[in-house]
1. Consider the structures I, II: one of them gives 6.1 for distance in nm of label points 7 Å out along Cα→Cβ at positions 155 and 395 as calculated from the coordinates. Say which.
2. One of I, II was used to calculate Cα extents along the principal axes in Å, for residues 291-426 alone, giving 53, 41, 19; which?
3. Using volume of the Cα convex hull per residue in Å³, single out the structure from I, II with the greatest value.
4. Using distance in nm of label points 7 Å out along Cα→Cβ at positions 171 and 419, single out the structure from I, II with the greatest value.
5. To which of I, II does the computed value 14.2 (mean projected area of the Cα convex hull in nm², for residues 67-242 alone) belong?
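Only the coordinates and a few stated rules stand behind these numbers; no lab work does. It should be emphasised that the depicted structure is a prediction, and the values quoted were computed from it without experimental measurement. Cβ atoms are built from the backbone, for glycine too; each structure is taken alone.
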Structure I
Amino acid sequence: MQEKKYSLENILSYLKIDALNDMQIASIEAKKTHNDVILLSGTGSGKTLAFLLPILDLLEADNKQTQAMVIVPSRELALQIEQVFRLMGTGHKVTCCYGGHLRETEENNLIQPPAVIIGTPGRLCDHIRRGNITVDAITMLVLDEFDKSLELGFQDEMSFIIDSLKSVNRKMLTSATQLEEMPFFINLKDPARLNFLSGEEEENGLTIKTVKSDDNDKLETLFRLLCYLGHKATIVFCNHRESVERTSEFLEQKGIYNEFYHGAMEQQERDSALCKFRNGSTNVLVTTDLAARGLDIPGIRNIVHYHLPHNKDTFTHRNGRTARMDATGTAIVILSPEETLPVYIDKDVEQIKLPDTEVLPDKPKWSTLFIAAGKKDKVNKVDIVGFLCNKGKLKQEDIGLIDVKDFFSFVAVRKLKLGEALKLIKDEKIKNKKVKIDVAK
């Protein structure tokens with residue numbers, strides 16, 4: 001047996017995981033006997049670690065070229081995988097490539113080739129065509145959420161990338177749904193097929209319920225439902241961007257703190273919305289199906305289907321944002337008088353009876369600060385904590401989650417302490433540089 005090049009015990013400790021699950025173990029074992037693997041497993045089951053560990057086992061420390069590539073359908077998923085890889089503490093360089101921010105930033109990161117590149121199909125194609133990515137030494141390719149990439153129409157881009165990677169001798173495809181047909185350009189050779197799709201929502205700790213709306217316009221029912229659910233973290237899914245913004249605005253007017261999130265937003269706006277939801281500055285996220293994949297935000301208790309999903313797969317992926325990794329959660333479908341439950345949902349699900357009076361949920365105890373400095377300015381979490389404690393006179397318990405991006409950062413600060421802290425740091429410098437600091441928009 002090949003000796004491991006990493007300490008699994010250390011990695012699990014860094015990731016705060018007690019042990020690998022059966023699916024992750026099967027993936028590692030499959031790599032020993034097959035060059036190509038197809039892994040089918042539900043959302044939230046831990047697929048990221050199931051392919052990062054086999055990648056890590058193949059990386060050569062003395063090889064200074066890029067050795068592995070992971071292709072994903074969305075920038076959020078790319079950033080999530082990059083974060084997991086960094087937390088593993090491997091010592092190998094990793095770089096993320098995706099649209100929506102400056103290509104030049106990525107070009108600088110690629111001058112010294114990373115061991116692992118994670119990216120979206122379009123941006124990876126662009127870098128390969130420009131010669132920014134050294135492809136000759138890439139031997140391992142992962143297509144994560146492969147079905148979603150096909151669904152979004154990335155066939156041509158993925159075909160070009162695969163054709164460009166002449167040295168690849170190992171491939172891994174992951175998906176949370178059954179694959180009807182394998183495109184010819186993938187060119188898998190006798191792949192190991194690992195199917196961990198149970199098809200049973202209840203087995204994942206997920207409970208499905210319904211709420212009846214008296215009107216075709218469900219906004220008032222949604223408001224009453226969110227009052228009933230209280231301050232627990234909740235994602236509300238709508239089918240259209242316009243509906244997302246309309247719903248968010250209505251809830252705000254009714255006194256429900258929320259953020260909205262969809263694909264037409266600027267990247268900084270999307271980052272801000274997700275960060276506020278993740279750090280508890282808001283407990284409600286109103287979104288399109290963009291958030292149905294690739295968002296790994298712990299502690300989401302409720303999924304609300306404001307609009308009925310288009311199909312069973314969409315329903316499954318939306319619900320996959322909760323009840324992750326042995327946790328529990330509830331998916332709630334709001335039905336207008338003209339709507340009935342889709343055939344793929346059990347007809348015996350419980351119906352919630354909403355109270356006649358509404359009590360607004362408690363307001364979040366956190367707010368989010370925007371700091372116009374990030375990794376490229378050599379600013380890290382330690383710098384930010386030190387700055388806020390020394391200059392803003394905050395205690396460590398007044399500072400919550402910190403998210404440092406390339407050129408800006410978001411920091412959760414206890415709401416009661418925010419006003420005074422802002423006054424104190426207004427004219428102060430971080431790392432000898434005056435930067436904009438304000439409440440995140």
Structure II
Amino acid sequence: MRIITDWHLHSRFSRACSKELTLENNALWCAKKGVNILGTADFTHPKWFAEIKDQLVEDLPGLYRMKNPPISPLRKGGSEMGGPLGRGRGAVKDVRLMMTTEVAQIYRKDDKCRRIHNIIFAPSIEAVEKINKWLSDKGFNLKSDGRPILGIDSEELYKNLKEIDDRIIIVPAHAWTPWFSVFGSKSGFDTLEQCFGEMSKYIYAIETGLSSDPLMNRSLSVLDDIMLISNSDAHSPRNFGREANVFELEEKDLSYDTFIDILKNKDIDRFKYTIEFYPEEGKYHADGCANCGFWCLPEQTKKLGGRCKICKKPMTIGVLARVSELADRQIKTMPKNQVPFKSIVPLQEIIAESFGVKSTSSKKVQAMYESMIAELGSEFDILLDVSIDTIKDTSDEVIAEGINRMRTGNIHIRPGYDGIFGEVKIFTDKAPSPKAKQDKLI
């Protein structure tokens with residue numbers, strides 16, 4: 001059966017994150033989205049971890065559920081949002097949580113300031129308690145932010161975590177983001193070995209991030225033995241699953257160790273595909289200057305000497321350029337021995353554009369979203385599985401056409417840059433090519 005995971009997100013105790021991020025709301029939104037297994041996030045924060053211990057109980061090895069799950073939204077006809085677990089329609093009581101958190105590390109290595117974000121996967125609440133005690137004993141402030149800032153080298157951090165529990169793993173977060181990532185243009189490294197040293201052998205996967213997709217990453221032969229995972233990095237529950245991982249597993253096989261084993265052994269039989277943003281929509285895909293509203297692609301960046309056409313200051317070099325810099329080959333299709341991917345546009349964005357409104361939080365958009373979920377199943381069911389004719393019958397023709405265009409890649413995106421998300425246009429019949437758009441800007 002299909003199992004969808006989203007392992008990287010945040011709690012309301014992280015900066016700039018929604019107050020709606022509670023364990024109860026998270027489980028409810030997983031039922032709507034079709035996420036079967038969600039990361040706990042922020043387990044180093046004392047208040048959030050107290051809620052985790054109070055509200056969760058181990059259900060399967062290393063996987064937890066709500067002790068008192070809330071009632072999930074009802075389908076028309078009165079039954080709880082349901083259908084079999086694994087088809088993206090599990091009730092709230094079937095949502096499992098796994099112990100994960102993101103940490104920010106700022107330290108000097110090789111005479112350069114490094115700013116790295118890593119995801120820590122832990123096998124149990126007991127292991128998390130040991131991690132938190134060790135971090136507190138080291139003097140790190142765990143109370144100020146759900147994503148704590150640690151002044152510790154990535155290799156040293158990993159060594160200590162392995163001493164705490166050998167089943168703990170680290171996955172580099174949003175590996176290409178300019179400011180805070182292992183390969184970031186501003187403060188990252190050129191190889192995993194430079195960052196993790198002798199612990200590189202325990203890096204089984206990296207997170208591609210919203211601004212790159214697996215195809216881009218496969219242009220680096222050094223990543224051939226590294227699995228690529230995708231997660232939402234959500235700062236509000238409405239964004240769960242905007243990127244995710246899809247597995248084919250029997251419920252009896254579900255466990256923390258199963259997922260780690262799949263990543264460690266590159267098991268492409270059980271890891272079926274990842275769900276991706278179109279990378280152009282990510283807010284660091286292209287190069288640019290947010291202050292001037294200017295963006296361009298790497299070829300034009302070189303002509304401009306890396307400086308903004310308008311203010312002449314250095315631009316933020318985006319993910320596309322950074323991947324191109326480190327790539328050693330051109331890949332046009334995913335290799336058959338690697339996990340494939342499917343690109344989506346979130347359902348609420350499609351509905352908003354079909355209605356001609358800019359905000360996905362408008363009452364009209366939310367009403368249609370809730371109606372479609374009640375009629376058709378989870379968001380993933382709608383985006384990936386439900387027939388276009390059925391969608392048309394239960395929503396309207398424009399929304400159905402929007403989903404059809406998303407599935408076929410017939411969309412247009414102004415790339416994101418320097419912290420500004422890309423702008424998706426589904427119903428633009430003809431758009432200028434990327435070269436024409438950048439020539440106009442330049």
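1. Comparing all candidates, it corresponds to I.
2. II
3. I
4. Top value of distance in nm of label points 7 Å out along Cα→Cβ at positions 171 and 419, among I, II, belongs to structure I.
5. Corresponding structure: I.
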